[in-house]
Structure P
Amino acid sequence: MKLLEGQIAIITGAASPRGLGKATAQMFAEHGATVVIMDLNKADAEASAADLPGTGHFGINGNVTNKDDCIRVAQATLDAFGKIDVLVNNAGITQPLKILDIEAGHYDAVTDVSLRGTLYMSQAVIPAMRAQKSGSIVNMSSVSAQRGGGIFGGPHYSAAKAGVLGLTKAMARELAPDNVRANAICPGFIATDITAGKLTDDMLKQVLDGIPMGRAGEAKDVAGCALFLASGLSGYCTGTELDVNGGSLIH
């Protein structure tokens, strides 16, 4: 059974080969979706899209912190397919800084991509979703937002991802009458390019000791939850936060 047969999905920040966005794009395509990959570099986005199973996928360059770029990507998708069924706001960056080391540039970089980018890209697709009276927006938050950091990102990262949770819930409330759903995923420690090689053995042991399941998550663990939230299986879910953390935060 293909859960997204005939669906059109935009996924931001999905060009990194080992990232959550690419794993989500792969799983969506396997379940019948046509995927538009948005990333900063056009060649990388196109290569990522070309690597997906099925046909019709395409990559497009764009910066989620630039509202004009977001509108352009949404319009290109509508021009190509006539609709947008799913948006996954995956683009994000992190920095392992302590509270007193965060300067204006750090704050702007991290919060702009995760929070402003989620807002702008959502604004770009909402009119089309409202018009068709259906749509699913999946926002990538983090366990760091829920537990106050303590894994990799600094306090500004926790703040940005907590903002994503608030934005998701407010969007869900406002968009529900139009049958447009908004939900968030809160990954725990996932083995991706963001963390690869940046943790010492002692740091890694400390993180894994705090995970009851005893392993780091894989990108496909998060992708499966994105698939659930994008599909009709979660048709009565909106404003939720879905934990994907191996038990590292049970609340």
Structure Q
Amino acid sequence: MRLRVRAADYGYAVRHEARALLGRRTDPGRYLGSSAGTPVLLLPGIFETWRFLEPLAAHLAAAGHPVHVLSSLGINRRPVLDGAERAQTYLEENDLTGVVLVAHSKGGLIGKTLMLADAGAGAGAGAGARVAGMVAVATPWEGSVYARLFPPGSAVRHFSPRNAQILTLARERAINARIVAVAPAWDPHIPGTGALPGARRTVRLAGSGHFRVLDDADLVEAVVTAVAELGADGPVEPVGP
């Protein structure tokens, strides 16, 4: 059973990555619209461009949320801190506040780093106050033991449970109350994913797979609901001096 789930998960990832990289290029501006809904910033996972999350962007835009994308991430091979800095720059340049981050996998680590910016852990003072909260799907909060199977220098090695940024994020629990964690019933790539101590809540999906759940109707409902809920909380007061 799990072998079939794993194969289907890889199949989904290959098909959708090919569509994202080689398919028709949609103007990301089409998802911004003119709505006054909660602004959303997409944070894709490792080796994913924002287009990997384009189907989710369409659902969020249809629900009335202007959806922003971070094209400067490319296929997201850079370290987590670098990704958080790029996200910070985007929020500041576009003067966005009350933003809800919608992240997949590694994107959740980037998002939490950004949210912690006011405490001095990450991208720079003031950035985290622009973020109302985050919905993180299948994020490796404690890393993955499979990371050691990849050679040193590989982007996947950043997910080692001993990685300094992984350990730093795990120690910072107060911010977790602003995160809704969404996790598959079983994730073949990240053992134990979805368990985030102190999270606003954890949504456990009926479906399995690290990638394939992105096409799950329950996932779409969970994300759209959480974005509306977190957005209603409004901007966050800056932390620290």
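Read-outs: derived from the displayed coordinates by stated rules, not from any lab. Since the model is a prediction, treat every value here as computed from it, not as a measurement. Cβ atoms are built from the backbone, for glycine too; each structure is taken alone.
Quick notes on this one:
- Each of structures P, Q was scored by percent of Cα pairs over 34 Å apart; the highest score is held by P.
- Computing helix-only ellipticity at 222 nm (-39500 (n - 2.57) for each DSSP H run of 4 or more, over all residues; to 500) across structures P, Q gives -13000 for structure P.
- Which of P, Q leads on distance in nm of label points 7 Å out along Cα→Cβ at positions 98 and 202, largest value: Q
- Structure from which 0.6 was derived, distance in nm of label points 7 Å out along Cα→Cβ at positions 10 and 74, options P, Q: P
- Parent structure of the calculated result 1.25, given that Cα Rg over 2.2 N^0.38 Å, for residues 50-153 alone is the read-out and P, Q the choices: P
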